[in-house]
Structure 1
C-alpha cells in the first residue's frame with residue numbers, strides 16, 4: 001500500500017496546486033490586479049489596494065483592518081508604491097472586498113499542505129527502494145536486492161521518474177516555505193507569486209501522473225531487479241542530483257517572484273529583497289552541484305578531464321551563468337533601486353535555462369551518461385511546458401516592461417556600470433553555450449545529419465569572453481556606487497595589475513604556453529589580489545559577513561581560474577603497454593607497474609592493478625586502479641586511482657591486457673588541478689556567508705522596526 005499512498009498524495013498535491021492557482025487568480029481579479037483586469041496598457045490599476053473596509057490578512061489570519069486613518073496603496077507605472085490622500089501598507093490585506101481577502105487567506109495554507117503531501121510521496125518512493133519492493137516497476141528497473149544501502153537510498157532519484165518526483169517535491173516544499181516565511185512582499189504580490197508557483201507545479205504534477213508515474217506496479221512481480229547503472233553507483237549520486245535540483249527549483253521561485261511582481265506592478269526593492277535569498281541559495285546549490293559533478297565525472301569516467309562541454313554538462317552550466325547575472329542584478333535593485341528590467345528579465349531567463357536543461361536531460365534526444373529518459377514523448381511534454389511557462393512569462397514581460405522605471409541613474413564608470421557589463425558578458429557567454437549546445441540538435445532535426453560541437457568551439461568562443469569578464473570582476477568591487485573616476489580606479493587597482501604583469505613575465509620565462517592559459521594565469525593572480533581589496537583598511541572584525549562572502553567568492557573564481565590554466569598548460573600524459581616490473585616516468589614521478597590481481601566487491605568483480613609511484617627521494621605511494629564488471633546490469637567500468645598532493649594529482653587508469661602479458665596504462669600528472677574544485681568550494685562558501693549575512697541583517701532590521 002506504500003506505492004498507492006504515494007500516488008494518492010501526488011494526486012492530492014496536484015489538486016491543491018490547481019486550487020491554489022484558481023484561488024490566487026480569483027483573489028487578484030477581485031482586487032483588480034490580475035492580468036487583463038486593468039486597462040491592459042501597463043498603466044496603474046484602476047482599483048487600488050485598500051484595507052480601509054476589509055478584513056486584514058496578516059500571516060494567514062483574518063482580523064480587523066489596520067487601525068488609524070482610512071488607507072489605500074496604489075502603484076505607479078514604475079512599480080513604486082504611491083500613497084494616496086489616505087494610505088496604509090499593502091501587507092495589511094488584499095483589496096477588493098472581503099471576498100478577495102478570504103480567497104487570499106487560503107493561499108498560504110494550500111501551499112503548505114501541498115508541500116507536505118509532495119514530501120510524503122517522495123518519502124514513500126524512498127521506502128520502496130530501501131525495502132526492494134519488486135512489485136514496483138521503477139524499483140525493478142533501477143535497483144537490486146544486493147545493492148549496498150546507500151545506492152538503494154540514492155537510487156530513488158537515480159532515474160527519470162524518481163528524479164522528476166524529487167524536482168516536484170523540492171518545488172512544492174519551496175512554495176510551502178514561501179508561504180510560511182515570506183513577510184516582505186505586499187499580500188497581492190505574494191498571492192500572485194504563489195499562484196505562479198502553483199502553475200509551474202501543475203504542469204510537473206501532470207507530467208508525473210500521466211507520463212512518468214513513479215509508483216506503477218508490476219503483476220506478477222519479478223524475483224529481483226535489474227540494478228542501478230554502475231556509473232551511478234558512487235557516493236556522488238547521493239548529493240550531486242539533489243544539489244542541482246535545489247538550484248533549479250530555487251530559480252523557479254525567483255521566476256514566480258518575477259511573475260508576481262509583473263502582475264501586480266510591484267517591481268521594487270521589497271520584491272528584490274524577497275527574491276534575493278532564493279536566487280543566492282539556488283546559485284550556491286548550482287555551484288556545489290556543478291563542482292561536485294565535475295569531480296565525480298573526473299574520477300569516475302577515467303578519461304582524465306574535468307569538463308568535456310557535454311550537452312548535459314552545459315545544461316547545468318547555463319542556469320548557473322544566468323543565475324550569476326541575476327544575483328548581481330537583484331542586489332543592485334535591492335540596495336540601489338536600479339536594474340529593474342534586467343532583474344525581471346534575468347529571472348525569466350534563468351528559469352528558462354533550467355527548463356531547457358530539464359528538456360535536454362529527459363527528452364531522449366541526447367545520449368549521455370548524465371541523461372535519463374529515452375522516450376521522446378516525455379520530451380514533447382516538457383517542451384510544451386517550457387513553451388507555455390516561458391512564452392507566457394515573456395508575453396507578460398512585454399506587456400509590463402514599458403511601465404517599469406529603471407530607478408536611480410548611474411554613470412558608466414561606477415559599480416552599477418561594471419555590473420551591467422558583467423551581465424552583458426555573462427549573457428554573451430550564455431548565448432555561446434546555448435548555441436553550441438542546441439545547434440547540433442537543430443541540424444539533426446532538420447536534415448538528420450549528426451554534428452558534434454566540442455571544446456575547440458567553446459574554448460575559442462567563450463574563453464576570451466570569460467577572461468574579459470574576470471578582468472571586469474577584478475575592477476567592479478573597487479568602483480564606487482553611482483559615479484567614479486577612471487584615475488581613482490587606476491590607483492586602486494595598481495597593485496593587482498602589477499602582480500599580473502609579474503606573473504606574465506615569469507610564465508613567459510619558464511615555459512611557452514597557449515595564449516588563453518597564459519592570460520588565465522596572468523589574470524588569476526591579479527584577480528586574487530583585487531578580490532581582497534574590499535578588506536583593505538577595514539576593521540576585519542566589524543566587516544559585514546556578506547562582504548566577506550563577496551571577497552571569498554571572488555577569490556574562489558581566481559583560484560579556479562589558476563587551476564584551469566595550470567592543468568591545461570602543464571599536464572603531462574603517458575599511454576604505455578607495460579609488463580609487471582616495468583617503470584615509467586610521468587611528470588615528477590617514477591611509476592613502477594607491479595601487477596594485476598582479481599578481486600570481488602559487494603556487487604561487482606574487478607581486475608585491480610598495483611602501481612608504486614615515487615617522487616624523487618620521497619616515500620613511495622601505492623595506487624590501485626581497477627577494471628570492474630557489474631553483473632546487474634552487465635557493465636564494465638574503469639575506476640581510476642589518484643594520488644593527491646598540494647601541487648597536483650597523479651592520475652592512473654588500468655586498461656586491457658594482451659596475450660603477451662602487457663597491460664595498458666594511462667598516466668597523467670596534473671599540476672594544481674585540485675584548485676579547480678577548491679575554488680568552486682570557495683565560491684560556494686562565499687555565497688553561503690553572503691546568504692547568512694543578508695538574512696542576519698534583514699532580521700536585525702526587522703527586529704529594530706518591530707521595537708520602534
Structure 2
C-alpha cells in the first residue's frame with residue numbers, strides 16, 4: 001500500500017501525467033484493492049494535474065472517505081476556478097458528519113472569496129468559531145482576503161487586529177483589501193505601518209500600493225515604492241512592470257513610464273498596451289501610434305485592449321486614413337466580434353466627424369452596450385446634430401440600456417448648447433437619484449449646463465456642494481461667471497482656487513482675463529497675464545492674446561492693445577484683430593480701426609462683420625463717402641449679414657426663430673410679444689443706435 005502511495009506521490013511531484021494515469025490503470029486491471037490512504041494520494045495526484053473530472057470520478061468511487069478526501073477535493077475545486085462546486089462539496093461534507101480541519105476551512109473561505117459571497121463567507125467563519133479551533137495565520141489570512149473581496153473592510157480589519165503576530169501575507173492581504181475597495185489613502189497608511197513594524201516588502205504589496213498611489217496621483221510616494229523595488233531586488237514580473245508604467249503614465253510622467261518600459265528585456269503585451277494607453281491619455285497620440293507599429297513589427301499579436309487603446313490615438317490625431325487601415329486590420333484579425341473593439345472603432349469615427357461610418361459600424365456590431373450608445377450620441381453632439389442625438393438617446397432607453405455618468409454628460413451638453421434649462425433641471429434630478437452628482441465629471445457638466453443657461457446661482461450651489469472638485473470644475477465656474485459679465489465673482493473663485501493650492505491651466509487664465517475685461521480691471525488683468533507666463537510657465541495662446549487685446553481696447557487703450565499684439569512674434573488671427581476693431585469702434589479710433597479691418601479682410605475677404613464695423617466707424621466720423629464705398633463693396637460681393645437666431649423653451653419643446661423665420665407658438669403671436677417688449681424698452685429710456693439701424697436694416 002505504502003509503495004503505491006509513494007509512486008503516486010512521485011508522479012504528482014514530477015508532473016508525470018501519463019505515467020500517473022498508466023499506474024492508475026495498472027491498479028485497476030490488476031484488481032488492486034485501494035485503501036482510503038492510497039485513494040487520497042490518487043485524488044491529490046489528479047488535482048495537481050488539474051484533471052478535475054478524473055479526481056471527481058475517483059472520489060465518487062471511493063468506498064470509504066475521510067476528512068482528507070473531502071478537503072483535497074474542496075481545495076482542488078477552489079484552486080481550479082470552480083468555487084461553486086467547492087462549496088457544494090463542503091456542504092455535503094458537513095451534512096455527512098465530517099468535522100472540517102484548518103485546510104478544509106481555507107478551501108471553503110477561498111471559494112467564498114472567489115464568488116464574492118459575503119453571506120456564505122460569514123457562515124463559514126461562524127463554523128470556525130463554533131468548532132473551537134484557534135485561528136492560525138493561514139485561515140486568518142484567507143478570512144481577511146475574503147472579507148476584503150466582499151467589500152467588508154471592517155470585518156477584515158477585525159480579523160487582522162485579532163492576530164497576535166500578523167505575517168507579511170497578513171499585511172499584504174489587508175493592504176490589498178483597502179486598495180481594491182478604493183480606500184487608497186488607508187491603503188497607503190497600512191503600507192507605512194507595515195514598514196514601521198519591520199515587515200519585509202514583497203511584490204504583491206508593492207503592486208497594490210502602486211495602484212493606490214496611481215489612483216491618488218501621489219507621484220512622490222509611488223517613486224519611493226519604485227526605489228524599494230530596486231533596493232530589495234524584488235522580481236520585476238509583468239504585474240510590477242505594468243503597475244509602474246501605469247503609475248507614471250497616470251501621473252503624466254510619460255518619460256519615466258517609457259524608461260521603465262525600456263529597462264525590461266522582453267516586455268509582455270500588457271506592458272506595451274499600458275504605455276500606448278498612457279501616451280493616448282497624455283495627448284501624445286503620435287508616439288502611441290509609433291509604439292504600436294514597433295509592437296506589431298516585433299511579432300506581437302495585439303489584443304482587443306491594445307487595439308482599443310491605439311484607436312484612441314488615431315481619434316485624437318484625426319489620422320483618418322491610417323485609422324481606416326487599422327479598422328481593416330481589425331476585421332482581418334477577427335476582432336470585430338469584441339464589443340470593446342467595436343466601441344473603439346465607433347468612437348474613432350465619431351470623434352473624426354465621420355458619422356455615417358460610425359453609424360454603419362454600430363449597425364454591424366453583434367452586441368451593443370451603454371458605451372456603444374454613448375460614443376454614437378457623443379459623436380452627434382460634437383457635430384451639432386442635437387436632434388439626431390436626442391433620437392438616439394430615446395432609442396438607447398427603448399432598448400433597455402440605463403444611462404451612465406457619460407450619457408448624462410452628453411445630455412447636459414445638449415441642454416447647455418440649446419439651451420434647455422427645464423430639460424437640464426430634469427436631467428439633474430435623474431443624476432441625483434443614483435448618486436451620480438458626486439462624480440466630479442458629472443458635477444462639472446451640471447455646473448456648465450446651469451452656467452450656460454444663465455442660472456449662475458444654481459451653478460454656484462452645485463459647485464459649492466461638490467465633495468470633490470477637479471480643475472475642470474474650477475474652470476467651468478470661472479468661465480461661467482466671466483461669460484455672463486460677472487467678473488468679480490469669477491475672480492473670487494480664482495482667488496479661492498489659489499488658496500486651495502489648485503494649479504491653474506491655460507483655460508483658467510482665459511476665464512480670469514475675460515473676467516478682468518468685463519469689469520475693466522486693466523492692470524489686474526495685466527498682472528494675471530504675466531503671472532501665467534512667469535509663475536505657472538504657461539505660454540500664451542491666441543485666446544489669451546485676444547483676451548488681453550479685448551481688455552485694453554474696451555478700456556479705451558487701443559494703442560496699448562495694438563503695441564501688445566505687435567510684441568508677439570506670431571501673427572494674430574482675425575479674432576484678435578476683431579477684438580481691437582470692436583474697441584476702436586466704441587472709442588472712435590479711426591486710424592487703428594481701419595488697420596484692424598484691413599487685417600481681418602486680408603485674412604478673410606468674405607468677413608461681413610468686418611465690413612459692417614468699418615462702415616460704422618466711418619459713419620461715426622461723418623466720413624460718408626468712405627461709408628458708401630464700403631457698402632458698395634459689400635453689394636458687389638453680395639455680402640449680407642447672417643441673421644441671428646434666438647430660441648426659447650416652452651412646454652419642454654425648443655422653438656427657433658429669427659428676423660426672416662418666425663416660429664409658430666401655440667396660441668401666441670410672436671410679433672405682438674416683441675412689439676410689447678420694444679415698447680417697454682423705449683419707456684425705460686432706451687435710445688437705439690441710429691447709424692446702425694439706418695445703414696444695416698437690410
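Just so you know, all these numbers are worked out from the coordinates, no wet-lab data involved. Predicted model, so just to flag it, every value in this text is computed and none were measured. Cβ atoms are built from the backbone, for glycine too; each structure is taken alone.
Highest-scoring entry among 1, 2, by mean count of other Cβ atoms within 10 Å over residues 312-319, is 1.
Matching task: -0.28 is the computed value of log10 I(q)/I(0) by the Debye sum over Cα atoms at q = 0.05 Å⁻¹. Pick the structure from 1, 2.
1
Given structures 1, 2, which gives the highest value for mean count of other Cβ atoms within 10 Å over residues 128-135? By mean count of other Cβ atoms within 10 Å over residues 128-135, the leading structure of 1, 2 is 1.
Sorting 1, 2 by mean count of other Cβ atoms within 10 Å over residues 144-151 from high to low puts 2 first, with the largest value. Comparing relative contact order in percent (Cα under 8 Å, 6 or more apart) across structures 1, 2, the highest figure comes from 1. Among the shown structures 1, 2, from which was the value -22500 of helix-only ellipticity at 222 nm (-39500 (n - 2.57) for each DSSP H run of 4 or more, over all residues; to 500) calculated? The correct label is 2.
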